[in-house]
Structure I
Amino acid sequence: MRMRFQMALLRVSKLVKGYIDPEGIRSVVVDVGGFEMNAGEHVALSGESGSGKTTFLHLIAGIVRPDSGSVEFEGRDLSLLGESERDRTRAMGMGYIFQTFNLLQGFTCLENVLLGMHFGHGANRERARALLNRVGLESRLHHYPRQLSTGQQQRAAVARALAGKPKLVLADEPTGNLDHANSVEALRLIREVCGENNAALLLVSHDRDVLSRFDRVQKLGEINRAAR
């Protein structure tokens, strides 16, 4: 009988990224020998502030390029692609929930979600409205980010990341600005929508309650030698 092997959706190998401080001293922030995720897999990555978790997510998303090593997404090494190709790959296959939201201040809540979809598979107003309704923002569709509370901005950012039906969702402390009740609901929504689309989820957090809800929890210090 022939064996079928599943190719990892995400494969990180010998990934290194460092920065030079104002005094000219180079500090390595990320040094990950290996890390993999399969399609539909949900993984929580635990790490304290300053442990390199945001840089690690940025490397996976292709927002920054590594000094060495590779990030393979659906078999393509993002480190070998030009900036525009990385942007296109991210727009078509990934959703990113930023810790600082990154909502565009000159656009309404609905427009922020539609713009995020536009750079991927195309804007779908009905789906955008439906997701915003699911995160409790049905009465805030035409409000600007400055007119939203911190928690509402976070929920808008969640809707934007999930609207394009990504294959991989990267979430950087997505519940960090929410109270407990809204944190539980936001996490439930993220995982539910990921499940509907068989999307993989890589979520970083230092919240023990959030981490306890995942079957696979990886400590960043165990894979990132720079954080030890």
Structure II
Amino acid sequence: MPLLEITDLRKAFTAPDGTAHEVVRVPRFELEARAQVALSGPSGTGKTTFLHLIAGILAPDSGKLVLDGVEMSALAEPARDRLRATSIGYIFQTFNLLQGFTALENVLLGMSFGPGADRSRAEALLRRVGLGDRLDHFPRQLSTGQQQRIAVARALANRPKLVLADEPTGNLDAANAREALALIRGACAEDGAALLLVSHDPGVLASFDRHASLAEINHASRPPSA
């Protein structure tokens, strides 16, 4: 059984003029445990919405989304939140770090939504991403690349089965982007987490053995599984 299995997933939003604009229509998508897949597509084609549906941040209008044997799309919002906290790590393009908290506190807070804060694991994760000497630094005291490392540590904090990464190198220069990508992929591999990474960067996409275009799976009658 795939780790992630999506069938007939649809999501539309209402435009200012009252018409419905369908953003996501995915007949079929699968992702195996420990797989690493890159997903591409121009801006405005629904990539972030697709990730938000997988994460349970948004509820689909229709369709079925099964994560590790649990039908997330059938759960009420509180249950989706609990499943996301324990099974999914999310790396946002803008990192979404809390500016009033230190690097260590940001990771610990991420843990508090799952099994609970584990200081030793949080410190170990930050050491793994090269921030062992920055535990008490606030995001504003760190470079953009270092802030991305906190976001990676936080995403892995609860030992998720799936990590979703939304344009994680979009705010980094070329050198830091390569470093961040290697870090994300290596950390997921070490922890045994599957990775679904969205990017429009050709260099990032080329580094993946498995790459799918959102256009291939969205609004297609018989799309290939990723």
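A short reminder: the numbers here are calculations on the coordinates, not readings from a lab. Computed from a prediction, not measured in an experiment: that's the story for all the values here. Cβ atoms are built from the backbone, for glycine too; each structure is taken alone.
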Compute distance in nm of label points 7 Å out along Cα→Cβ at positions 102 and 198 for each of I, II and report the one that scores greatest. II
Origin of the derived value 9.5 (mean count of other Cβ atoms within 10 Å over residues 22-29; candidates I, II): I
Test item: distance in nm of label points 7 Å out along Cα→Cβ at positions 62 and 118 calculated as 2.0, pick one of I, II: I
Tell me which of I, II gives 1.00 when you compute FRET efficiency 1/(1 + (r/R0)^6) of positions 158 and 182 (r between Cβ atoms, R0 = 25 Å, to 0.05). I
Entry that produces 2.4 once distance in nm of label points 7 Å out along Cα→Cβ at positions 30 and 214 is calculated, selected from I, II: II
